[in-house]
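Pasting the structures in now, so scroll down.
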Structure 1
Amino acid sequence: MPIVAIDGPAGAGKSTIARALAKRLGLQYLDTGAMYRAVTAEALRKGLRLDDSDAVGSLAGECALHVGLDLVTIDGRDVTAEIRTSEVTAAVSVVAALSSVRTEMRRRQREWGDARGGGVIEGRDIGTVVFPDAALKVFLTASPRVRAERRVAQAGGDVEQVEASIAERDRLDSTRPDSPLAESSDSVVVDTSHSTIDEVVERIIALLGERT
């Protein structure tokens, strides 16, 4: 099975599209963002300083982490809903910027792909760092405004405030020293701003057919 890497900023539709793509292709799916969110949720629960690379890195390395389609657990604790809270969303970029955490998460992600012989894997550095030899690399994007409107439609809130938060998240993710959010030189950029989920999935399937 091939590795299909789906990268892109927050709110571009990565999870929704990657899930739908995996279902269409009969491949397994991994949401790597949920891995960082789970570590963040546990660090918050334990009262760790989120920028403490040693403490949070140790947590990332020692925890039992499971990320499935509909269930995320860390050390046996169900955090499926917790990782989507505003508190975790506001904090995850700090944790995800730690090299100690990224090194461990990348190891687990590669192990996941190797164990399954492929799959649809989405995140922010999958095509650039984790699986640079992926059969297909897609960088999904959408304007900050469109991404904010989607978030508000899902969870409520003020569009202006959410848009500002997304812009700041983009800045943090794209300027971190370790594995910044970026398009790889051989990725295909797909703007989802004015496309349906099915349209984007069909385009990716066509691209995969061309590549393989």
Structure 2
Amino acid sequence: MPIIRHGGQVIHFAHVPKCAGTAVVRYITNRTGPMAFWDSRFFEIPAPQRWTKSSPQHVPLEMFDKLFPPGFFDARFAVVRHPVDRMAAVYLFQLEKEGSVSPETRFEDWLRALADLPGERPFIFDNHTRPMVDFVPEEAVIFRMEDGLDRVQAWIDDRLGLGPDPEHPQIPRINTRYRRLGGKVPEFDISDEARALIGDLFATDFERFGYDR
């Protein structure tokens, strides 16, 4: 849950995992300097010595709002994504990058395993499998990835009073599957079964953010 302080404003970016959060943070950092409540080296700390179960950028809203009183922020915003695409991105990242998923584990089987671990699911994979509603405040300005990150950038620039910057003209593409695999991206088919499982697991996200199942 990164915090931006710039031009006399304090702004909360409700960072939903696998929704271009790192790219947005990189853009803002390049323009305004380091953000608070962001630790890219969190997992270099041995687990018993970590102060939270998740990295600061992925702290759930319920816990975050216990630390910051109402009215503390001048603005709050978030980027969300279709739940099916988001969960596919989480699965592929764990499969292809983190190696936490066996190549024999189908997407459907992985989703069923999440459903069977209700007590553990909120914190596994650094909260990547939490519903988006667990991160996004009711008063936040919401942007959908499908509408393009240029809208996010325009809002950030306007809110922070940032003018054009030739060195950082737009939000960069970071952590994409295309970059991760060196430009060779195999097709990934999502079955009706997987879509139905995601519909059940993330029903609150579909409802709140207006996505079609």
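Just so you know, all these numbers are worked out from the coordinates, no wet-lab data involved. Since the structure is predicted, the reported quantities are computational estimates derived from the model, not experimental observations. Cβ atoms are built from the backbone, for glycine too; each structure is taken alone.
Summary of computed values
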read-out: Test item: helix-only ellipticity at 222 nm (-39500 (n - 2.57) for each DSSP H run of 4 or more, over all residues; to 500) calculated as -9500, pick one of 1, 2; value: 2
read-out: Origin of the value 48, 42, 31, where Cα extents along the principal axes in Å was derived from one of 1, 2; value: 1
read-out: Ranking 1, 2 by distance in nm of label points 7 Å out along Cα→Cβ at positions 8 and 192, the structure that comes out highest; value: 2
read-out: Distance in nm of label points 7 Å out along Cα→Cβ at positions 136 and 168 derived as 2.5 - corresponding label from 1, 2; value: 2
read-out: Given -0.57, -1.06, -1.38, -1.43 for log10 I(q)/I(0) by the Debye sum over Cα atoms at q = 0.16, 0.23, 0.28, 0.29 Å⁻¹, for residues 80-143 alone, calculated: source structure among 1, 2; value: 2
read-out: Identity of the structure behind 29 (criterion: relative contact order in percent (Cα under 8 Å, 6 or more apart), calculated), options 1, 2; value: 2
